[in-house]
Structure formats: structure tokens, C-alpha cells
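What follows draws every value from the coordinates through simple rules; no lab data is involved. For clarity, every value in this text was computed on a predicted model and none was experimentally measured. Cβ atoms are built from the backbone, for glycine too; each structure is taken alone.
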Structure 1
Amino acid sequence: MVSSSPLRLLFLRRHRRRHPHRLFSSVPSDDSLAELASHLRGRRFHRALALAKTLIQSKTNPIPSPSELYLSLSDAYPSLRYDLSSLLVSSYSSLGLPDAALDILSRASAAAHPSPSRPSLNLLLESLVSARRYDDSLDLFSKLEALGVEPDTFAYNKAVQSAVGLRDLDKALSLMRHMREKDLADAFTYNVLISRLWKEGREADAVKLFDEMSERKIAPNKVTYNAMIDGYCKAGNLEAAFGVKARMVDAGVKPNVITYNCLIAGLCRARRMEESRRMLEEMERNGLVPDGFTYGLIFDGHSRSGDSEAAIVLYEELVGKGFKIDTYTCSILLSGLCKEGKIGKAEELLDGLVTRGLVPTIVIYNTIVDGYCKIGDLEGAFSAAKRMSAFGLSPGLITYNSLINGLCKSKRMPEAEELLQEMKKNGVAPSLQTFNTLIDGYGRANKFERCFEILEEMQEKFGLKPNIVSYGSLMNSLCKQGKILEAEAIFQDMLSRDISPNTQAYNIIIDAYCTSGDLSRARGLVEDMKTRGVSPSIITYNSLIKGACGNGNVVEAEDLAQQLRKEGLNPDVITYNFLISAHCNKNNVDRGLELYNEMKKLGIKPSKGTFDMLISALNIEGRTEEVDKLQEQMLQENFVYDNACTKVGVQLGDECKALAL
């Protein structure tokens, strides 16, 4: 056995060459290093690993560098170089220090020493993946064969994970093909890929891999089934999701909380609330305990369905069972109530939860503040913001943005400006949303000069570049005031700043020109948007149809209705109302009735305006039987008939244009 003194001298010599200013005591002791070597000789790798970690983490005798420890030991024990590199790479990797492990790997390679073992390199791959260093992980994987190590299933899986982490699905699928050729793919491989394929919207590919597992005799596990169920639910295919659940049960794999949460989330998104409650009951029958996330999903589902009463009933059930509502579930419940304008009930529930020990978060108070703002109760909003301090909370960006938005909607612009100054004074930097809200507020107040000042201020003082919303708000306000040329100038300025216009931005200008009767310019903008790769929407075509009808050109309006279909768009009730209005205005009520029947066949529900226009036109022609028939249909649609429309001789021109909307 080599004496510990030469070993220590070797270590110190290397250490002093690199760190001449450090004391001798800052290196591991002879005994520790000798013990490490002894464990390796005796094939006691786990003991050696534990000791190496202790040495690496030591604060009294820190190791100056990973490579120094490795080279000193390898010089002293040349026959143990393979074990030493494997040990140290494993130690540093398991401690979450992949750079140190890579350093040792590099030194061993440069010195032509044996490469570390496959398990130690696998640990290094795992350490890199855990640190989300996917490029480094793939780089190491590509070098394994050159290091004399044949990649196994674990190594390939880490490479697949890394490729997926980089969103390089082609690379991940290529690795999968190599694994199939070598018969190395396992359930983990499929799970990683299936999950990412669903997230990328590649349903067919995900299903193909899922089916392939059965063909290759690889049993799907809970993770696999849950990934498929979640994917189908998010794609809106609930029947397929339940089909996968049935396969899961048939295969003897028990659904878990995640399985049920995925299904409940899908049902709630589809507003199938009765079924979501049945899923909850089934979950409990199977001995699974719903968590706060589960109940949050159901509260959110009731909110989407506009049924806050059902949410309150569930809340009371939970309180009665002694279930502790957490802050996440609370925020979902309160958000639903606030969306329905039931801020008083939200406050009442919050008070009750606080009494039971809940400590409100900034998210909860922001929900309450925003709820007050949305119903225009700014005094209530400011009062809620002040109450935060009782729980050690201070208004943040979201709080201020809600309050500023409320003030702007109420046209209280001086107070909104004061709040802007207050938030800056309190160290809360305004965001792009803050300034966009102010631009919209001043635009609504017709104070366009201040809008332009804000556009400059946000860029010069805060480095915030205006976006499509900034310009869109200003353009919309200008168009509403008939300042179409100014709005188009803003539009052109936006283009010059490389801000790509979207469909909404084009629609604002197009609708303004259609309203003013300038269809030629509106059509030109539609062609421009197509040239830029921006697709017209049904709103775009409705504006053009409105403009054509307003100019009395019914033929062009009908042609536009056909054109929108060719572009893959579906007409809506507004489309039909404009066309019906135009034909009624031309005393062609029969064509109006044809369009009415056509829209019903397409499943488009008529509006009250649809009925009023047709009944008014029929009354003028004295067609009372048809009027009675339409009135009956109107009542079936739960619309209250306006008796004023029965008066013979009513003028249809402007009235029908209004009713079309």
C-alpha cells in the first residue's frame, strides 16, 4: 500500500502550484484519502461514495478543485483510476454539481485514463437534465460511445427528455427510433414523448405511440394513461378520454387523483357539471381523497357555467365536512363569484374563511379588488386594497392595474394619474398593461394629446415598447370620433415600427371606412391584410356587408356572404341580420324570409332584431298570417315582441339598420 505521506505530498504539491496563497490545512487528511482508496480496493463502492460526498461537502477542509482531487488520487493509485473517476463523477453528479463531474471527465480523458462507468455517466446525464441543461446532456450522450460506453435505456431516456425539453420533437423521435431498433424503449420513453406530442397538438402521433406500446408488449402505466386522458380532455374529446379510462381499469391499473382531476377538468370545461360531480363521487367511492385542486376545478366549472349558487352549495358542503379550504381553492371560488358581480357574497365567504384560519394572499385580495372594479364600485375596491395591510400585504402591480382600469372605465382620469404616481412612489413599476389602460381611458375621453404623451413616456422613461393593444386602443377611439385619417396614420406608424398588425387592428380601420361609406378603401385594406398573411375574420366580412348594405348594394352584400364561406368562415346572426335588413329596406321581404329560413337550417339562432325587421316589413305589406306565425316563433325563442313594430307604414330604412345590430 502506498504510504499516506507521499499521497498527501502529491496532493499538496498540486494544490500549492495552483493555489500558492492557501494554507496546507485546506486539503483532505491522509486518513480520509487512504480510507477512500481502501473502500475502492475492497469493492465497497457505497461506503466510498458516502465518504467522497463528505469530503466534497466539508467546510473545514474544502477540496480546492475536483480535478485536483482526482489527479492526486489517480497518481497515488494508478490501478484504481477507473474506480476513482467513476466514484467522483457519481459523487459530484448526485450532489447536483455536474460541472465538477464534467471537469473530472475532461481530465481523465486528457490524461488517457479509463473512462468512468456507465452508471456514473448516467448519474451525470440525470444531473444535467435535472438542471435543465439539455444541450449539455445531449452533448454528453453523443460522446458515450467514444468513451467506450454503450448507451442503455436510462441514457437514451435522458437524451429523449433533453430533446423534448428543447422542444426538438424530431430529435426526440429520432432517438426513439434508435431505441426501438435496439429494443431499449420502455414505458418512460413513451410517456415523455406522448405527453409532449399532446402539448404540441399532435394528437394523431400521440395516439399512434400509445397504440404502439401494446404492439410492442410494453404495458402502459398510470403516467401513460393519465397523459392520454389529459390530452383527450384538453382536445375536447371526452368520450375518447373515458374510453382510455375504461382501458386503464381493464388493464388492472387503478385511476388515481390525477386521473380524476383530468376528467373533471375536461367535464368542467365542457360545462357538464352534473357529470363532474358524479366523477367526484366515484373518486371518493374508490377511496381517493379529492384535493384542493379537484375542488378548484369544480368551482371554476360552476363559474364558467354562470352558476355561482352551485359553487356556494359545494363550499358549504366542504365546510360541513371539515375540509380545509386552501388559498388556491379560495381564490377560484371568489373569482367565480366576482365574475358574476356577487362581490358581497365573495366578501362574506372570505370573512368566514379568515375566521377559520385562512391567511389571505395577494392573489385573493387582487380578486376582490378587481371584482369591485368590474361592477364600478371603486370605493369598495380601494377599501379592499387598504385592508391588505392587516395581513402584511401591500398593493402590487396587479392591484394597481385593476384600480387604474376601474378609474379609467369610470372616466376618472385625474385619479388614475394620481394612482400612477403613487405606484411609482411605492416602487411598483408600471407595466405595458398599465399604460395601455391609460391610453384607452384617455382615448375614450377624447384626450388624444395625452395618449400620444403616454406613448412617448412609456418608451423614454420605462423602456416599454408599445404593442398592438397600445395602438389598437388609440385607433379605436379615433375611429369612434370619426377621425379615420388620423387612425390610419397611427396604423401606418405602427407598421413603420415593425409591430405586426393583427385581424383586430385591421377590423377597426375597415369598419370605420365601411361605416363612412368608403368601401373602396375598406376593400383595399382587406387585400393588404391578406398580403401580410393576416386572415380576415367574420367581423371583417360583416363590416364589408354592412357597408355594402348601407350603400344600397344588396347584390355585393350577397356576394360577400358567399365569399366568406369560400374562405372557410361561417356567417353568424349579424351577417344575416344585415342582409335581411337590406332586403327589407328594398321592399323584398320574401328574400328576407328565405334568409331567415336559411339561417335556422344552419343552426344560427335569430335575434330579437331579426324578428322585428321581418315583422315590420310584413306588416307594411299587410301579410298578417305570416306576422302571426313569426310572432309565435319569436315567443318560442323567449323574445318579448315590440308592439311598435306592428304599426303599418313604419319606415324601415334607418330602423332596419339599427335592428340588424
Structure 2
Amino acid sequence: MSNLDIALSLVRAGFYVFPLTPSGKFLQGFSWDTGASRSPKEVRAWWAKEARQRIGIHCGRSGIVAVDLDRKHGKDGFKSLKAAGLDLPRTFHYTSRSGNGEHHIYRAPEGEQLTIDRDLNGMPGVDIRSGIGMIAYAGTKLTRKPRLAPAPEWALVHKKDGWDYDAADLEAWLDAEGTATDPKQKAKAAKARRIATIFPEDGIAEPQLLGYVTPLVSGLMWGSGRRESYEAARARYTNDYPDPKYLIAFDRAWAKAITRVEADQQKSNSPAAQPRSKAKRAGESTGRKLILVDLDDVEEEPVYWALQDVFPLGTLSIMSGLGDVGKSTLLATWAKQIMEGSAEGDLDGPTAILTAVGEDDLGRVLKPRMRAAGYDSSTRRFRVITITSQGHATSLQIQEDLDDIRQAVIDTEARVLILDPVISYVAGDPNKPKDVREAMDPVRDLATELNIAVICILHHKKGQGTAAEKLSGAHAWRDIARSHIFVVKDEETGMRYATVEKGNYTGARLSFSFETEEVVYPNPKGRGKPIKTARVINLQQSTTTAHDVMAKQTGMVSTNSELRQAIVHYIDSQRVSLSPSEVAEALGEDVRKVNVYLDRAWKSGQIKKAARGAYHSLAGVDIRAERAKKGEK
């Protein structure tokens, strides 16, 4: 049965219908309030454009009151109705598309001016759609006009004080989705989603409420998650004040903020309104507002950990070190403990982990490594992020794919996201603070919004200096992290050390020592070469730190062979072509000396030579990153 057939059956039964997108959102540029129709000709024309379009019903024009009961976001409308002792008269009804709720359709009383309400009279999960309200129809084709019972008195929400107009704007806006066209807009949306989860729970007078809501609306103009953010902020604001008048006050403030922000956008997009100077004139409205918060009004919150005093939840951590010091092998052990629920920390039992792997082959490296760490893949708690474009595999890009990553975390209920190595997923120049910030600030905001631990693997560069100075690229890499774990190998003893070099949320500054050993497995196919990998052994806390080892090894680039190894490793870690001067600057070495070993590495087949004396890894260059790099010069 097609959606067109269902829509036509509704029209014949007297309902005013209109098209929604296949995902149930409002069509851009279509005014459903005035556009809803009972014309079969118009309905056929709408669904001829897209047969998968879903069906919306205008409640007011159709003369109906819809009681929308749902179980989601911790609410249960069925239990709320039962607890309130209210009867739900028998009438035409159907199960909602999610399968977790029901729509009960009643006949609206004639001559009454009705509107909509959410969590009716403080009943979570009980929404009313009437007057300006709409519902997304999820029932079957009607074979006859359904008999509708009169709406019960408790389900009648009367229009008053112009509330009907505000509610219409708010409902349409919540069910639409913003579109971000650049990383700044995506970052703004992510920040708004994060702020919604920490919206003040009390102490805001109604006149001040608009000032708090407007930044949220402004950010959410560009991204997804509008309704989720609105619900989160609304729940916090009304937590101590369940009286319906506070719900109405919040919704009115949100609707007014929509009007304000859309007006500012129209003004800024008008050619005649474009200022000649970037500076704002005194008194000019920008939609921004400075708000002072008294520290005494701030609620103190504890820090929660995925791994105690190492990986905090709600922010970003970095594990860094040279190649072949065991960063990824150590992280595999910690990840296994987190997934099975045995790690010391604040996670409640087993959990899922998502990872993006830029350098390691899944079947040859990642799966054997996780197996050696003791992970049981049959639990299906370890998921690898892959990206396709037009049916072909392509590389993950944080700025472009952040919304999809966010949804994947929500769908899998993962509490940890691993990016290994993170530099593989950053567009632009990873050595420039501006590019690092634009890429990683939204990731940190995502960690805060979803209360997950984001762990980034990053390679050190060779040369003298502190752990912070050895991070590939700018100091911005260290600045964005709230925990930095520095991993080194003592070349004399073979022992490895991992030290919390930076920990904004703890004073513990833990240090661990560990060793690695080779593990050989029979080939799962039953024939062919065995599987070889490495695992961590003898992992324990240590009084020796990675800094102690680094100080002992006077000069990490003390010999010519080490310099050549450092050059090859650095070029392999980049996705663009590099000149000798760029390599020398990154490693802190003399350019003439670097030029000699670049030539030797090229002649020995360790790297490739590009035009104009530049070099790149054997794997080639990322065209998009290469273009971005050239465009900035």
C-alpha cells in the first residue's frame, strides 16, 4: 500500500493532509499550516514528486484533538495517564511509527479555540495536538470514515494570550533540521547541544529567560538535534517547577528567540544590510548577550572517569609518543577492560567502544591486537567507523562526518570514542593552531554533550624538548586535551612507561610501566601462515615516569640513523607533500642535514619524491588535504 493511497483515503475521510519528508520532517519552503489540503488532485501532485513522503494531518482544520502517548527519553505517557486517574475513551487510534506510542484521535468541540500542549498538566509523555497542531500519520489506509469519540474534557487545551501563534512557530522549528555549511556552523551547533544539557535549573526570572534561550536557538539553526536539545533544556528549567505556567513561559521564550534569531539572519543576509567594515557599529544588534554568572549560583559537579585518573568522561584525552613504543597496544588492553566492565572508573558495567583506525589494517593488525588483549569479539562491543561515498570507501573527516559520528555513539550507546591516529581525520594543516581548533573543538563539545571519553592517538616528533613540545603540530593539540598520556620506551631495558603528563581533572599524575611480547595464533582459516601480533604484559603503576626515561636518553635524535628514522616516520604520519624546510622545522633540525637524509631515504625507497623537491609517504597524498595546504600558502 503506497503512501499516496493512504493520503487519499484520509482526504476522503475529511482530513486535511500535507507531505512530510521520508524521515518525517517538514519540507523546506512549504507552509503546512496554510498548505494542508483535502484536494485529491493536489495530494496526487505532491506524492508524484516523491512517493516515499510521509503524511502529516492538520489537527485544527481537520476538526480533531489528538492525544499523543509516548514512551521515550525517560517518559511514559501511559503510566502518567494511569497515575492521574484519567480515562482514555475508546476512539479511532493507531500505534506510532516508533512502536513505542499511540495516537488517539477525537472529535474537537465546535466553536472552541484550541491549541497544543506538551506533557499535559505535568504528565510526562502525554502531548495534545489540536488547533494549530499536527500529527505524522502512521496508521493504515482507511476503508471508511472512522468514528471519532468526543474529546474528553481533560484533553482540551484552550487558546489564550496569543499562545497559538508562538506554539505553531516552535513546533515547526523543532521538527525541522538546520543545515551546516562550514565547520564553524557545525561547532556552533555542537556547542548549543552541549549547553542545553547544563541549562540552569533555577534562579532565572522570566524576563531573563530569553537571554539564556537565544544562544541555544542561534546555534541550533545550523545543525541537528533541535528537539533533543529543547527537551533537555526544558526538563532542567522546569525540574523544580512542574506547574504548567513555567512550561508555557519556557516555550514562549524559545518561540520568541526563534523569531529574534531568524530576523537577525534575514538582516545579515540582505545585500543592503551588509556593513562595509567588519566592525559592528555601537548599538547594532548581533543576537549576542553578555551574561554574568555569580560563582555562588554554580552547582559543583564531580569528575567521572572511563579509566580512573587517566581518561575522563565528557572531554578529550590524548595518548602520544614515538612510533613503536606501544601506544595502541596499551590502549587495546585498557579498552578491553573498559568494555568488559573491569576497568577502575565510573562506568556502570560493560560498555561499547567506537574507533576510527587510519593506519592499521583491520584484519591484519586491529583484530589480532584486540584478540591478544583478551577481547571477546562475540560480545560485539567494539565497532569500527568506516565511511563510504557513492558506494566506495573513503577516509573519515571529522568536520564533515561529526553528525554521523554523534548518531553512531547514540545508537550504540558507546561511552568511548578512539581516533587512531587523530591526525588522519583532520582537514587542513595539523601544524596550525587555527586548523586544529576548528577540527577538534567540536569533538570536545561532542564528548561533553554525550558524556563520553574521546581518546586520540598522536605521534611525537623527534628532537629535544618536553612532552608537550614533542607533539606533532602545534601546542593546540595539547591545549585542547584535558588529559595527556605520554608514552616512551627505555631503549636500554626495553621497558615502556605511560605517564599522565597533563591532567586538568586530577592531581594523581599516574605513571605505568609495561612490557610487550609477541603473540602467535593459528590462522583462523585452518591453513596458511599464523597470525602474529603483540600484547601488553606486566602492566602496573610505577614510580618511574616517562619524563625520567626521556631525560636519561640524552637526545632522542643523537645519531644519524635515528634522524633518518625520524624523517621517514614524520613523513609517513602526514598526508601531504613536504619540503625539506618543513620537515626540518617540524623535527627541530638543521635543514641542510635533513636534506641529506631525505635524499638517502628516497633513494632507498622509504619515501617518494614529488615535484619541486618535496617528499611524501609511500601511501601517497590526500588530495583534499593537499589542496587545502596549497591554498593557505
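Before moving on, here are some points about what is shown:
- Structure (1, 2) behind the derived value -22500 of helix-only ellipticity at 222 nm (-39500 (n - 2.57) for each DSSP H run of 4 or more, over all residues; to 500): 1
- Which of 1, 2 leads on FRET efficiency 1/(1 + (r/R0)^6) of positions 124 and 140 (r between Cβ atoms, R0 = 30 Å, to 0.05), largest value: 1
- Percent of Cα pairs over 35 Å apart - structure with the largest value, from 1, 2: 1
- Value 9, calculated as relative contact order in percent (Cα under 8 Å, 6 or more apart), assigned to which of 1, 2: 2
- When mean count of other Cβ atoms within 10 Å over residues 340-347 is calculated for each of structures 1, 2, structure 1 comes out greatest.
- Set 1, 2, criterion Cα Rg over 2.2 N^0.38 Å, for residues 212-459 alone: the highest-scoring structure is 1.
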